[in-house]
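Undergrad: Listed after this line are the structures, all set down as structure tokens.
Rule-based calculations on the coordinates, nothing more; no lab input. Model, not experiment: these values are computed from the prediction. Cβ atoms are built from the backbone, for glycine too; each structure is taken alone.
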Structure P
Amino acid sequence: MSKLMKAAYLPGNSTVVLKEVEIPEPGFGQVLIKTKASTICGSDIRAIYHEHLGKGPEGYQNKIAGHEPAGQIVKCGPGMRRFKEGDRVILYHISGCGLCVDCRKGYMISCTSPIRAAYGWQRDGGMAPYILADEKDCVPLPDELTYTDGAQIACGFGTVYEGLEKIGISGNDAVLVVGLGPCRACHSYACQGNGGSKADRCRCCQGTLSDCP
């Protein structure tokens with residue numbers, strides 16, 4: 001296997017720059033993932049692609065872009081506790097400290113530790129043939145889901161599900177989902193899956209989704 005790969009960076013002027021970089025080696029508790037799919041988040045467009053607007057957790061630090069990847073583990077570092085080579089995984093987009101209250105509850109996105117880092121923002125992400133990831137950030141990808149399914153779950157559906165878990169949607173609830181795009185669709189599916197009835201309204205025609213052309 002070549003020791004180099006091409007990776008995508010976002011300089012902030014509505015372009016993508018491809019650079020040749022070394023394929024990383026996994027350290028203790030880390031895995032090397034062969035990227036099979038990596039989708040684009042609206043946050044990438046809003047805060048990085050056109051102009052570097054993000055600060056703090058959204059501050060882009062000239063890393064390989066892409067925080068919605070899925071792939072297959074091809075190499076493991078020492079100290080593995082759950083995953084092995086050949087496993088199909090989704091990469092959760094936030095690598096938290098793993099020790100704070102939010103991380104222990106599974107809300108790594110709310111981690112305020114200085115070592116918190118988002119893939120594709122403060123550490124290298126998925127717009128490259130290989131990704132170096134911490135084992136703790138990997139989520140098993142079931143065989144019935146494709147890698148593209150997994151990439152869309154990684155941030156978009158995962159963020160939606162986390163929010164709905166926090167408010168506890170159930171069969172007792174009727175939910176109004178406002179807006180367009182993938183996250184709106186994810187909200188609708190997740191609400192139905194949790195037993196909630198949905199009332200969708202589409203901005204394009206001011207009618208229900210069934211009225212849309």
Structure Q
Amino acid sequence: MLLIGAVAYGLGWSNIFQVKVVSITGSTHIAEINQALNSGGINVALGQRMARVDVKGIGNVLHGVDWIESEEISRNWLSGRLSIKISERRALASFLTPTGGTAYFDKNGVVFHSPVELPTLPPVVLMQDDLTYRHSAAEFIAALPSDLIDSFHGLTIYSPDHIVLKSGISGSDISINWGSSSDLALKVKVLRALLALPENKDVKLIDLSNPISPTIR
């Protein structure tokens with residue numbers, strides 16, 4: 001019991017194990033991260049007892065920052081280093097919010113806001129800015145295979161049943177009308193078959209809204 005008590009005291013109350021270094025890696029937005037932690041009631045100071053660092057609280061606060069995809073927090077008791085490893089979301093496309101600001105979709109269709117203005121990205125145009133249209137865009141983007149993500153030039157949601165993708169997958173710009181995001185695997189298969197035909201090398205428009213009877217122009 002005495003040994004257990006001594007260990008508990010050493011970890012929790014003594015000055016043996018203190019925070020000597022706070023390391024934040026994976027992001028250059030250190031000020032924004034610290035601001036989020038402070039706003040969430042988390043204040044990590046050098047000299048603070050390591051056992052008193054609220055690791056779970058740090059994770060909860062950073063998990064609520066929409067531009068952070070994942071976070072990893074660890075303590076090195078011997079060196080006194082508190083490490084916070086950040087993985088930021090990478091923007092695939094941008095869209096205008098109802099207030100005139102800019103928000104972004106990542107490759108998984110997650111909507112987030114960046115702490116800084118990002119370079120020009122392919123636009124997602126929502127003909128009606130409401131949750132249904134944003135959900136349609138997110139669902140569609142999340143289901144796209146990697147080559148269509150890599151050749152993504154823009155997306156217009158005319159309605160949840162009328163989704164048009166601008167793509168460079170054929171080597172030149174083409175517009176692809178997908179209809180809705182349903183049966184997307186079949187539509188992608190039909191798209192690949194159409195693009196493989198030599199007579200379609202100069203196609204500019206593919207309508208896959210009915211994948212059983214696609215049309216091209």
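Undergrad: To test your reading of the models, identify which of P, Q gives 0.70 for FRET efficiency 1/(1 + (r/R0)^6) of positions 75 and 99 (r between Cβ atoms, R0 = 30 Å, to 0.05) when calculated.
TA: P
Undergrad: Tell me which structure, out of P, Q, gives 0.75 once FRET efficiency 1/(1 + (r/R0)^6) of positions 59 and 123 (r between Cβ atoms, R0 = 41 Å, to 0.05) is calculated.
TA: Q
Undergrad: Now for a separate question. To test your reading of the models, identify which of P, Q gives 20 for relative contact order in percent (Cα under 8 Å, 6 or more apart) when calculated.
TA: Source structure for this number: P.
Undergrad: Work out which structure the value 5.0 belongs to, where distance in nm of label points 7 Å out along Cα→Cβ at positions 27 and 171 was derived from one of P, Q.
TA: Answer by label: P.
Undergrad: Given a computed value of 18.4 for Kirkwood radius over Cα pairs in Å, which structure among P, Q does it belong to?
TA: Label of the originating structure: P.
Undergrad: If you work out mean count of other Cβ atoms within 10 Å over residues 35-42 for P, Q, which one comes out largest?
TA: Values: P: 18.9; Q: 14.5.
Of structures P, Q, the maximum of mean count of other Cβ atoms within 10 Å over residues 35-42 occurs in P.
Undergrad: If distance in nm of label points 7 Å out along Cα→Cβ at positions 83 and 179 comes out at 2.8 when worked out from the coordinates, which of P, Q was used? The partial results should precede the final answer.
TA: Details: P: 2.8; Q: 5.1.
Of the structures listed, the value fits P.
Undergrad: Something else: If helix-only ellipticity at 222 nm (-39500 (n - 2.57) for each DSSP H run of 4 or more, over all residues; to 500) computes to -8000, which of P, Q did it come from?
TA: For helix-only ellipticity at 222 nm (-39500 (n - 2.57) for each DSSP H run of 4 or more, over all residues; to 500), the value -8000 is produced by structure Q.
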